[in-house]
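> Dropping the structures in below, format is structure tokens.
Throughout, read-outs are computed from the coordinates displayed, never taken from laboratory work. Since this is a predicted model, take the numbers as computed values, not measurements. Cβ atoms are built from the backbone, for glycine too; each structure is taken alone.
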Structure 1
Amino acid sequence: MKGFKQSIKAMSSGAQPAPGCNGTTFEVVSPGSAGPAITKGSTATVHATGVVLETGKKFWSTKDAGQSPFTYQAGVGGVIKGWDQGCLGMQVGETRVLTIPAHEGYGAGGFPAWGIPPGGTLNFTLECLSIK
């Protein structure tokens, strides 16, 4: 529930629009290093916790037992649009909360296997661990 509470705080305290998105917002919870940032094509490794805004239910966390940090190529469409664009600019050590509307997440169909309802709004708390 910590990520959910951070997400609610982000929605009420100046979240910024994510570049390249139409509805996804982000708020920096804690800044990262002064080093390089995630850019299109870079490989990023993050800790991530996802919560459905409407229900407050956590559907995934890399910090749960048996899970490990998530690595992906940024800005190239390998993950949902809100995440793909909302992480651009993060630096190592930064924690950011993304609020992703359904049309930039799993859409009208949701992702029932993970408990994401049709039209569900997602909140992801992300911590950038490395960038290559």
Structure 2
Amino acid sequence: MTVKRIRREGGFTLIELLIAVSILSAGLLALGSMQVSAISGNAYSSNVTEGTTLAADRLEKLLALPYTHADLSSGTHVDPNPPNGRTVRWTIVDNAPLLNTKTVTLTVQWMDHAAQKSVSMQRIIARML
């Protein structure tokens, strides 16, 4: 009596392997694209955070000055020693919105991927009588 053996071959066919590799590579490409977007977004957020922190710091220094200080005179002023890549300007408007007040508008500007970005903050200083 002859016993017929059923031959079972284990493993994957070449077509199955090609399909699996194609799906894996598409997923990895999507993951790589997501990483590039995340890194770009983090760099942008870092620049905005640095600009906002710088603006808040400089505005606090201006608010601590006496009401009659030269840096609080009416007009536009430029920080002579800004951090690298940043420009700090502030504009003072006297008697706005009320008498005996000054409106301070401080702007920090920088370049980000050949586009100019900025953060502005505004405060009102009252003369203490």
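> Comparing relative contact order in percent (Cα under 8 Å, 6 or more apart) across 1, 2, which is largest? Write out the running numbers ahead of the final one.
Working: 1: 33; 2: 18.
With respect to relative contact order in percent (Cα under 8 Å, 6 or more apart), the highest-scoring structure among 1, 2 is 1.
> Thinking of 1, 2, which structure, once helix-only ellipticity at 222 nm (-39500 (n - 2.57) for each DSSP H run of 4 or more, over all residues; to 500) is computed, gives back -3500? Numbers along the way, then the final one.
On the way: 1: -3500; 2: -14500.
Going through each structure in turn, the value belongs to 1.
> Shifting gears a bit: Looking at structures 1, 2, which one was distance in nm of label points 7 Å out along Cα→Cβ at positions 41 and 121 calculated from, given that it came out as 3.6?
Traced to structure 1.
> 10.6 is what came out when mean count of other Cβ atoms within 10 Å over residues 17-24 was calculated for one structure; which of 1, 2 is it?
Values: 1: 17.5; 2: 10.6.
This figure was derived from 2.
> Among the shown structures 1, 2, from which was the value 185 of volume of the Cα convex hull per residue in Å³ calculated?
Numbers: 1: 99; 2: 185.
This figure was derived from 2.
> Between 1, 2, which one scores greatest on distance in nm of label points 7 Å out along Cα→Cβ at positions 49 and 65?
Details: 1: 1.7; 2: 3.0.
By distance in nm of label points 7 Å out along Cα→Cβ at positions 49 and 65, the leading structure of 1, 2 is 2.
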